[in-house]
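Student: In what follows, structures are represented as structure tokens.
Each value in this text was obtained by applying a stated rule to the coordinates, not by laboratory testing. All figures in this text were calculated on a predicted structure; none of them were measured in a lab. Cβ atoms are built from the backbone, for glycine too; each structure is taken alone.
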Structure I
Amino acid sequence: MNATEIAAWMDNLVPGELTIHEPVGNEHAVEMATVNLGNEVLATTLEFSEVDTGLVSEGISVRSELFTVAHTSAETALIAVAGAAEIFRRMEGRLPAQPGTLVPGIGDFVELPSDITVRHGLCVVPYVWGDQVPQLKEPDRLTVLLQLLMLTQDEFDYAVTYGIGALQGELMKAEVDLNDWTR
């Protein structure tokens, strides 16, 4: 699938109008899109499924498109998702793009605005669609959506020390707004 086809797929999944953004950064940068959700923005890759992060299921390559939802500008959300995509690409399969993967140092890899306190990523099963994870099946690959949550340094350290499940439990108990990147 190319970026146009991925955009058409995404357009059917998200409320609001998809705005396409040209790749920014290096020659490997992927096309991106955003959707204005009112007081939040959704930012997503449109070509990350071309990056093989080493996942295979039943002999078929499993790929993903990364997205995040945040109370921030579209530009800031795009920078973070593009940074995560580039980190995965550079890891050449040593860092799988799958739920439960911590993506350290996104905020050090890209330049986020000074009021943004989240620095690291955590890939999770998208909660936006409930129990149904959107999938795009092709003969040679399966593309799924993968949500990127951004974590503060303290949250990241907690996940490394006690595990992702423990972190998620603490975040839920404290009712942390994970879409607030200035927390």
Structure II
Amino acid sequence: VQALVETTSKGDRNPSEVRLLVQIQRNGGWVTEKDITIKGKTTSQYLASVVVDNLPPRPFNIRMRRMTPDSTTDQLQNKTLWSSYTEIIDVKQCYPNTALVGVQVDSEQFGSQQVSRNYHLRGRILQVPSNYNPQTRQYSGIWDGTFKPAYSNNMAWCLWDMLTHPRYGMGKRLGA
């Protein structure tokens, strides 16, 4: 809510409330997953988190319905808005397919100096156009529409990789 307060004609500020429904479309109809009532008094924005379990397979439609009538006066402030949606995937991982470095040192060996570490990374092996040379970052001839695996730190192809890779990117969600 942007604010949650009702002001009387005398100027007193009283608590207010707003009721919302979080609904998911299942089998063509909207099903209420959460019935939420936010009560209290605040003159600034209040963010509420709602966890919805047992989601249907993607893609799916989700919405928030406001059940409290909209305010028709400046004395009642209870405007609501949908701020964001986050998908939480609850899986145990032990850094699969990840290059991981861990160093433990005794700080007394370095005195008052800040400890620094440097690594030289070539980039990731990812799919680049078949006519692209990742070392010179140049294209030769006309691209035939195919890709080849190559080391690259070119941000355009790194973004392409993040958008299309099915394991760590958006490939499953985008259907790439």
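Student: Who wins on distance in nm of label points 7 Å out along Cα→Cβ at positions 9 and 33 among I, II, i.e. which is largest?
Tutor: Evaluating distance in nm of label points 7 Å out along Cα→Cβ at positions 9 and 33 on every structure, the highest lands on II.
Student: Follow-up. Between I, II, which one scores greatest on FRET efficiency 1/(1 + (r/R0)^6) of positions 73 and 89 (r between Cβ atoms, R0 = 25 Å, to 0.05)? Numbers along the way, then the final one.
Tutor: Values: I: 0.55; II: 0.05.
Ranking I, II on FRET efficiency 1/(1 + (r/R0)^6) of positions 73 and 89 (r between Cβ atoms, R0 = 25 Å, to 0.05), first place is I.
Student: Further question: Taking distance in nm of label points 7 Å out along Cα→Cβ at positions 17 and 161 as the criterion, which structure among I, II has the greatest value?
Tutor: Details: I: 4.7; II: 5.3.
When distance in nm of label points 7 Å out along Cα→Cβ at positions 17 and 161 is calculated for I, II, structure II comes out on top.
Student: While we're here: I, II: which one has Cα extents along the principal axes in Å, as calculated, at 73, 59, 33? All intermediate terms of the calculation are to be shown ahead of the outcome.
Tutor: Values: I: 43, 35, 33; II: 73, 59, 33.
Going label by label, the one that fits is II.
Student: I, II: which one has distance in nm of label points 7 Å out along Cα→Cβ at positions 81 and 153, as calculated, at 4.0?
Tutor: On the way: I: 2.8; II: 4.0.
Value 4.0 for distance in nm of label points 7 Å out along Cα→Cβ at positions 81 and 153 corresponds to II out of I, II.
Student: Here distance in nm of label points 7 Å out along Cα→Cβ at positions 113 and 137 was calculated and came to 3.3; which of the structures I, II was it taken from?
Tutor: Of the options listed, only II reproduces it.
Student: Could I ask something else about it? Kindly point out which one of I, II the value 0.10 was derived from, the read-out being FRET efficiency 1/(1 + (r/R0)^6) of positions 1 and 145 (r between Cβ atoms, R0 = 35 Å, to 0.05).
Tutor: Going label by label, the one that fits is II.
Student: Given that helix-only ellipticity at 222 nm (-39500 (n - 2.57) for each DSSP H run of 4 or more, over all residues; to 500), derived from a single structure, equals -2000, which label among I, II identifies that structure? If you can, show how the numbers build up before the last one.
Tutor: Values: I: -8000; II: -2000.
Of the options listed, only II reproduces it.
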